Every structure is written in C-alpha cells, then in structure tokens.
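Just so it is clear, none of the values below were taken in a lab; they were calculated from the coordinates. The model shown is predicted, which means the values in this text are computed figures rather than measured ones. Cβ atoms are built from the backbone, for glycine too; each structure is taken alone.
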Structure 1
Amino acid sequence: MSEIKTILVTGSRGQLGKSIKRLVSHHSEYDFVFATRDQLDLSDTSSITTFFQQQQFDLVINCAAYTAVDKAESEPDLADKTNHLAVKHLAEIAQKQQTKLIHISTDYVFNGQQYRPYIESDEVAPQGVYGVTKLKGEQTLLQTMANNAIIIRTSWVYSEFGNNFVKTMLKLGQERGSLNVIFDQVGTPTYAHDLAQTIMTVVQSQSFNQATFTSEIYHYSNEGVCSWYDFAKTIFEISDIACSVSPIETKDYPTPATRPHYSLLNKAKIKQRYDLSIPYWKDSLQLCLNVLQENA
C-alpha cells in the first residue's frame, strides 16, 4: 500500500475545485494544497516546472481546464495549452515523482450521434476545439502514465460557485417573463458537490491506495436524463420562478462550437468499481438551489 497523505488540487477557483475545498475541510487525514493560477499557471510550462521543483505530492487532482466552449473556437492555442499540453507536463512530472493523478475530462470527446449511453471504450470523435483539446489531454495522459492515473469524464457541471447554467437561468428567470431553451440536446446535469464526493471516495478506496494500478477512464454524472429545456423548467419549478420556457432546436440558436446532441454517460463501471450510489439529478439540483437560497 502507498498511502496518500499530500494532495494538490489544481483549478482551485473553479466549480469543482471549490466544491472539493468545501467538502474536505472535514478530511483532516490529508494535507491539501489548493493551487490558484497565480501559484501554478497551467498555460505556462516554466510555472509548472518551478512549482513542482519546490514541492512534491502523493496525488494531484487536476480540475483546471479551459472550459469556454465557444471561445475555444477562436482561441485554439490557449485551449490546447491548458487542456492538452499542461496535462502532458503534469503527467510527466507525476510519472517522474511517482505521484498519482486524477484528471477531469468531458462528454464533449464524443460526437453525440449515439442512441445509448456512452461507455468508456466507445469511439471518440469530438466536434469542436474544446472537445479536441480535452481528448488530446486524455490521450497524452494515458500514453505517459500507463499506471496510477484516473480520468473521470463528466457532463453539464453546475454548483453554487462560478458561472453555470443553473445560476444563469435563475438570473434570466427573474429578469424576463419568458425564455427559449434548446430541447434537442440531451444529457445529464452533474452537481459538482456529488462529483467532489465521488473523487474522495476514489481517493480513499483500497484499489486506489495500492502501490500500482492500471490507468483507467471512468464516466460520472448524476443519474437520469434531460434536455436543457427540461433542466431550465425544473430550475424554475423548484425555485418558484414564474418564467415560461419555450423549447427550441439547436439550429435556432447557432453557436460557434458544435455541441453533442446526445451525451448520456453510462456510469456502470465507476459504480461497480467503487460501490457508488449516484444521486438523481433533480434531487441534487434541489440541494444546490437550497444552498443558493440560504446564501442569498
């Protein structure tokens, strides 16, 4: 057994980074470092090198990513630096320092033209710069680290923190009487708090604390399925916001980046391996909205 004691979390100001931080204030058995961009700039190779020369960790949880899906179309180099080249660098350092690595990826590695939930071994075919750079990050990680790395692909992440669909809908719903929302893109929302808890379940598992394990990809989102239209309707229903929502097709709301029409993730593998019970998306949405209401 190689017991994990020191953990670095990158992207600590993002939704998942902040969710992990809030969750692990109760985990006194680990020594956490939450790195901000000022301390560790993943778009800058020398910043990464310097940071790891000064300290070493048992585990790196890489939550940092360039996630502006539409903006990535006009900033491909910047997206590539964070989503691909930084991951390559982190993997090389982790391999050299014998550090374990958990890396967060996305449903956007798929083209969304399938009609059953995607399993980890399904063919990848990203449709835009964001998906392409995230896939390159996955590939370089697995090439560099045959062992001791885990990739978790997730989808439609929201939380109490930062900018996300839930907070945008709450804001627009209070400002406007009606909204048009896409109904022909189907997937599952993921509450960042649930993903953070899953990551900690993995970290504490016996299989992850072995000296060596084979690197693997897993899928994680909340349970259930919905469209963005269903998601918006449910946000308004739970929050008692009187805003009418009309369903529109993707073609009626053109964006620079092509998004997958169907990106449901099959979570059987992660559930089985780590004995997980995954919450239903509406139940988790209710919890998040409760927290937002308390904070307000």
Structure 2
Amino acid sequence: MQRRIITLTPNPALDLWTTTDRVEPGHKLRCSAPKIDPGGGGVNVSRVVDRLGGETMALFAAGGGIGNQLVAVIEREGLAYRRIDIGGETRMSVHVDEELTGALYRFVMPGPQLSAAEGQSLLDRFSSEATPDALAVASGSLPPGLDEEFWARLAETAARVGCRVLLDTSSGIAAALEEGVFLLRQDHDEAARLSGKEMSWPTETADWASGLVERGAAEIVIITHGAEGALMVTADERIALTPPKVKAVSAVGAGDSFMGALCFGLARNGEPADALRLAVTAAAAALLTPGTELCRKQDVERLLKDCPAPEAL
C-alpha cells in the first residue's frame, strides 16, 4: 500500500539562485543568469516525494505576481498542487554563491501577512483533500499573521480525518505537541531551542526525544545533526545513522530532501528505521547538487548502498 502524502506550506517561496565573483558593498554585483525553483518546506517535500515515485499533493498559499511565478514553475515540474489565493505577495528567497571564496549568501524574506480567514482557508482545504491513512506534512515557517496555534489546529483537523501529521518546522511547535503528532523532525539546534538547553550528541539529545515520546507528544522523534547524521526515537527503539560520505557542492535543500525521502519511505508502509536510512541518504545526495537543487533519484539509489546500518543508542 502506498499512502498519499499531502504537504501544507503556508509560507512558500520562489527560490532564486545565482553566482557572482565577490559579494562586497557599494558596487553593482554582476551575476550569472538566475536559476528559479519552487521553494518552501512542504512544496520541496512534495517535489522530492514526486521524484522518488510517491503520490503527493502540495497545498500552499500564494498571492501576487511572485505567487503566479511560483505556480508556473510548479506546473513546469508536473507536480500536483492546490493553491489558496491570498491578498499579499508571495516571498522570494535569494541565494548567491560567491565564486572566489565558495561562500553562499542566503537572503530569506519573512513572507506576506496572512489574515486569520486565509489561514482558515488553508485548513479547510486540507480537510477537504485529506483522506484516512494519508500522511500530512506540516513544513516550513509560519508567515506573519498566523498565530502559534496554527499547526495545532492542523493536528486537530488531521485527527478528525484520520490521517497522521509529520511536523517539520521551527515555529508553532509547542502547541502542536500538546495536541500530539505522529512525527516530529528537528535539527539539533532547533531541538536545543525547543528544549531550552544545550544537549550533547547523541545521548542527551536522544534522552530528550524519549521524553517527548513518553508523554505522547509524538510517536516518532527524529533529530538531524549535519554530517553526524540523524537519530530516531520511538516507544520501541532508539537508533542513530551516519550518512554516506560525499563531496559537498551545496547544502541547500538537504533538510527538505531528508524529509521528502522519509515521508516516501513511511508512505510505503516501510519500517521507520528503513525510512530513516533512505532519508539520511537523500540528504547526502542533495549535497551533490548545485544551488537550490534537491536530491536526484539516481544519486539516492546509488548512495543507498553505501549508507551504514543504524546503531542502537
């Protein structure tokens, strides 16, 4: 059985990537022809799921001319989507590679102001699209105007429908965990901010994740930590995985590639440990691609053979 994956992105972006010789103030910086891609956590998760062969639909809010451009590049990729129209202008994120140093500069905008009614329209559309046993991915930042309860309301809506929520965000987490989610994914820095303390890797981090599982905040907690890999805690196991070694070209898109592959693995009724292994591999594969590009299926399949087996914690 292949579960359907619905991603919800209230704050998508149009990603622009370019290069210039050197970034310095006071001068016109002559840049290369830009590469333009869809952006925003959930949109990118759907793009990865689609590349890997899964069934997905991206639900997002979009407005203005940039919102129309976003839809155009999504349609160019053939991705199934549902758009909720908003009054504000969809944000653009700009990524500039400095060729002389290899440094990457990322300029990320806050996004448009969403009204309470526009936020509710997203939830209503999700409710009409969701089906029992689907996976609902809540990913990316919350735009101005949406309160910290938004993801909690999504979790409540999903529970009524009978689908599972996978939460991958840095905002609105506490309220969602009070409601309870199927899976929480954080990077190590995000987990430290959420816990309110510094935690060693992997033992203290896994202990904190176990506490979330024990109190029913999430059935699965996954924490990622760059080259150190990822750990996963459930009621039955605590494991850690290191990624296959690659020569990194760009780290942009690694997190969304991780989440997309994780969802794809879980949607196939795979064991969580197998889905985690696929996710770690996809994140490594994303490092091989330039700019804002996500992982490529052929790279994931090739690197999967070199991904180590998980270790118990």
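One of 1, 2 was used to calculate Cα extents along the principal axes in Å, giving 56, 46, 39; which?
On the way: 1: 55, 38, 38; 2: 56, 46, 39.
Derived from 2, not from the others.
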Quiz item: From which structure (1, 2) was relative contact order in percent (Cα under 8 Å, 6 or more apart) calculated, if the value obtained is 17?
Solution: 2
Quiz item: distance in nm of label points 7 Å out along Cα→Cβ at positions 67 and 195 computed as 4.0: which structure among 1, 2?
Solution: 2
